[in-house]
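Chemist: In what follows, structures are represented as structure tokens.
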Structure P
């Protein structure tokens, strides 16, 4: 997959390398799970317990031929955000959009979506897709405001190692943003 480096606002965004795995693992898990995630608004800590990613899963993604993880570093070289992107036919799947909890709600997530648009265009994709846990209504609304609309497709949340804290069946909904090319 074509993975050019991008400069977005004050961030340099480039494909992750194996050396980035410890920082990526800490960033993603702090953005989604555990007490640290509760300082941001993207937390899943009241829904799920356990790690969102592991070093093993990140290594697999970094070594994939069809996917990559972009890291976004500030001027001091600190990794503040990342996003997983995977080309599937003529669409680019967007996942693991993560911003350090203390920096959330400052426009960095929007920059990551702009990055996904640029990578999609560089890889001849016509749309972006993603999955979101159906009860994450505030997150779904945020993605809707950025052009991602429900496709009507859903599928069960089926991760045997995940500890689910809510008393309702979880499912993923598929969102899509068609690109104007």
Structure Q
């Protein structure tokens, strides 16, 4: 049963997907993270990615030139279980032999007022590309750095993540919540 809980997590990390020490323009990587939460048999399961690359340019006064691009190494998933991490890399889940990387690329960033923004973009996972909207709130941390935080829902079945016996959404929920915290340089 523990393996089942841990298998469900990877789906969550799909979108901005990730936490990791790989370089990112415009981000303080060791303070930034993207986590995901899903439910397996009604119990929350959390995870993250260890390795990712990002190119983030945030210009609040020139949003047309702002962008966010992410490349996530799906094999770097962290579920706190070697057995679960091995299973999630299989063909039924991420199929990392065929699709080792997930991509997100923003298409627009829109101001919503009050230091809130909406990032529209395309997420490609397991060969499937879907439009996504990510609400982001900007605030300052204790050191005065800008921090962008947000969360958004994702449907794992839309990306063919968890096929075969794992496609039963009573066992592993279809909904995944991705939580983002990016510390801007």
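Any read-out appearing in this document is the output of simple, stated calculations on the displayed coordinates, not a laboratory observation. If you're wondering where the values come from, they're calculated on a predicted model, not measured in any experiment. Cβ atoms are built from the backbone, for glycine too; each structure is taken alone.
Chemist: Quick check on the output: -0.71, -1.07 is log10 I(q)/I(0) by the Debye sum over Cα atoms at q = 0.18, 0.30 Å⁻¹, for residues 31-78 alone, derived from one of P, Q. Which one produced it? Don't skip to the end; give the middle numbers.
Modeler: Details: P: -0.78, -0.96; Q: -0.71, -1.07.
Going label by label, the one that fits is Q.
Chemist: Same structure, new question: When Rg/Rh (Cα atoms, Kirkwood Rh) is compared over structures P, Q, which one is greatest? Please list the in-between numbers first.
Modeler: Working: P: 0.93; Q: 0.97.
The maximum falls on structure Q.
Chemist: Supply the structure label, taken from P, Q, corresponding to helix-only ellipticity at 222 nm (-39500 (n - 2.57) for each DSSP H run of 4 or more, over all residues; to 500) with the calculated value -7500. Kindly include the intermediate steps, with their values, before the conclusion.
Modeler: On the way: P: -7500; Q: -2000.
The structure behind it is P.
Chemist: Identify which of structures P, Q gives the largest calculated value of distance in nm of label points 7 Å out along Cα→Cβ at positions 39 and 71. Could the numbers behind the result be given before it?
Modeler: Details: P: 2.0; Q: 3.7.
For this comparison of distance in nm of label points 7 Å out along Cα→Cβ at positions 39 and 71, the top structure is Q.
Chemist: So, one more: State the single structure among P, Q that was used to calculate relative contact order in percent (Cα under 8 Å, 6 or more apart), giving 24.
Modeler: Details: P: 21; Q: 24.
Label of the originating structure: Q.
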